[in-house]
Structure I
Amino acid sequence: MSVIPVRHIPDPVLREKTKRVPNITPALRALVDDMIETMYKEHGVGIAANQVGRSLRVTYIEIPEERDEDDNIVQEHSSHVLINPEIIRRVGEREVEEGCLSIPGWRGKLIRSERVTVKALDLDGREIRIKADGLLAQALEHETDHLNGIVYIDRMENIENLFPLDLRAGVNTEEQAADNGEPKPPPDPNLIWRLRQPVAPVVRRR
């Protein structure tokens with residue numbers, strides 16, 4: 001396994017609708033291994049093949065276990081290799097915060113579905129269906145968007161909901177010292193927003 005550099009917007013490969021995978025090959029399995037290794041290095045919960053420069057409908061998602069203050073599991077660990085995934089059902093809406101390995105340093109607020117159903121193939125070529133809510137549903141929509149040439153800022157409604165990561169953590173970048181000793185200006189969200197390509201809203205059941 002090896003780490004592959006992650007492509008960042010405005011790399012054109014991120015704007016292409018990826019090609020369906022006709023069959024499972026050793027080369028595809030090797031690509032998935034490299035994608036997983038890359039995602040771990042970048043501390044993500046999902047990665048799509050076009051994020052590492054391959055225009056194929058392949059994604060990997062791994063959701064960590066989460067426990068509440070009483071040590072009860074509120075989110076189970078799960079991992080999924082998805083070949084040719086397709087969202088066949090979306091239900092409800094909820095506002096979420098989202099980041100992306102291809103838009104480093106930023107997070108945004110947007111609307112995702114409460115629940116989704118996804119149809120795909122696994123690495124053995126078997127058809128699978130996943131019914132998901134919470135973070136897994138969010139990741140499934142995010143990664144499927146990637147495979148259709150869509151990034152999360154395309155689904156945002158206004159620039160006020162786009163935040164630098166350090167500001168979301170409560171750090172005032174104006175007070176941070178730059179290498180030359182001068183105050184560091186806050187990042188300009190317009191640099192990211194101008195790369196947005198608005199898309200039609202998805203159809204969700206209530």
Structure II
Amino acid sequence: MNDLSDEDFKRLYTFMQEKFGIDLKRKKPLIVSRLSSILESRGYTDFHDYVNDIIQKQDQDMMTTLLNKLTTNYTYFMREESHFDYLENVVMPQLAEKHKNDRLLSIWSAGCSSGEEPYNISMYLLEYFGKLGGNWDTRILATDISQNVLSKAENPKYLPESLEKLPKSWKNKYFVPIEDGYYTVSEELRRNVIFRPFNLMSPI
């Protein structure tokens with residue numbers, strides 16, 4: 001199989017940036033390693049023809065496979081602790097005051113990957129608004145462009161390492177041990193989160 005030429009690499013990363021908002025400009029080795037198996041399975045002998053078909057045909061099945069291969073990232077709970085501190089100490093008090101009459105709160109987790117972020121937000125909402133009392137209705141819309149990671153998020157199965165930064169009390173409260181040492185999330189967390197596919201470059 002021929003290597004990915006600089007010209008075809010530029011065409012592909014430009015296409016991905018413009019259509020999906022995904023920056024792959026410095027990730028040529030990753031593209032080659034992740035897409036080589038696709039080329040082989042689909043009968044391509046070089047990257048040039050594959051890139052041509054991706055850009056010109058924009059076939060939905062090809063796009064889905066491409067996105068699933070290129071958007072899988074390692075993530076875990078409490079990945080950006082400073083963001084969650086800000087959510088708890090600044091954002092949620094403001095939202096509580098703003099919505100104290102209707103007690104209805106909706107949050108969008110964009111680029112939710114395999115569910116760690118929206119489930120993490122759900123924990124904060126349950127803890128904070130649960131202490132306030134008054135039957136708050138909190139909802140989280142979680143979206144991602146990759147059907148593959150959305151499937152994982154809707155059927156959560158996490159390694160113990162991804163839970164390490166969570167408070168022990170939260171781990172015990174919101175997670176259930178399952179087979180092979182993995183954990184899944186509680187029904188209480190699931191009820192707060194709705195997952196949907198969405199391309200952030202699409203008009204709302």
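Observations
- Per distance in nm of label points 7 Å out along Cα→Cβ at positions 48 and 112, the highest-valued of structures I, II: II
- Source structure (of I, II) for helix-only ellipticity at 222 nm (-39500 (n - 2.57) for each DSSP H run of 4 or more, over all residues; to 500), computed value -5500: I
- Entry that produces 1.14 once Cα Rg over 2.2 N^0.38 Å, for residues 96-191 alone is calculated, selected from I, II: II
- If FRET efficiency 1/(1 + (r/R0)^6) of positions 56 and 120 (r between Cβ atoms, R0 = 35 Å, to 0.05) is computed and equals 0.30, the structure in I, II: II
- Read-out Rg/Rh (Cα atoms, Kirkwood Rh), for residues 64-127 alone, computed value 1.03, structure in I, II: I
- Origin of the value 54, where percent of Cα pairs over 23 Å apart was derived from one of I, II: II
Computed from the coordinates by the stated procedures, all read-outs in this text should not be read as laboratory data. Please read all numbers here as calculations on a predicted model, not as lab measurements. Cβ atoms are built from the backbone, for glycine too; each structure is taken alone.
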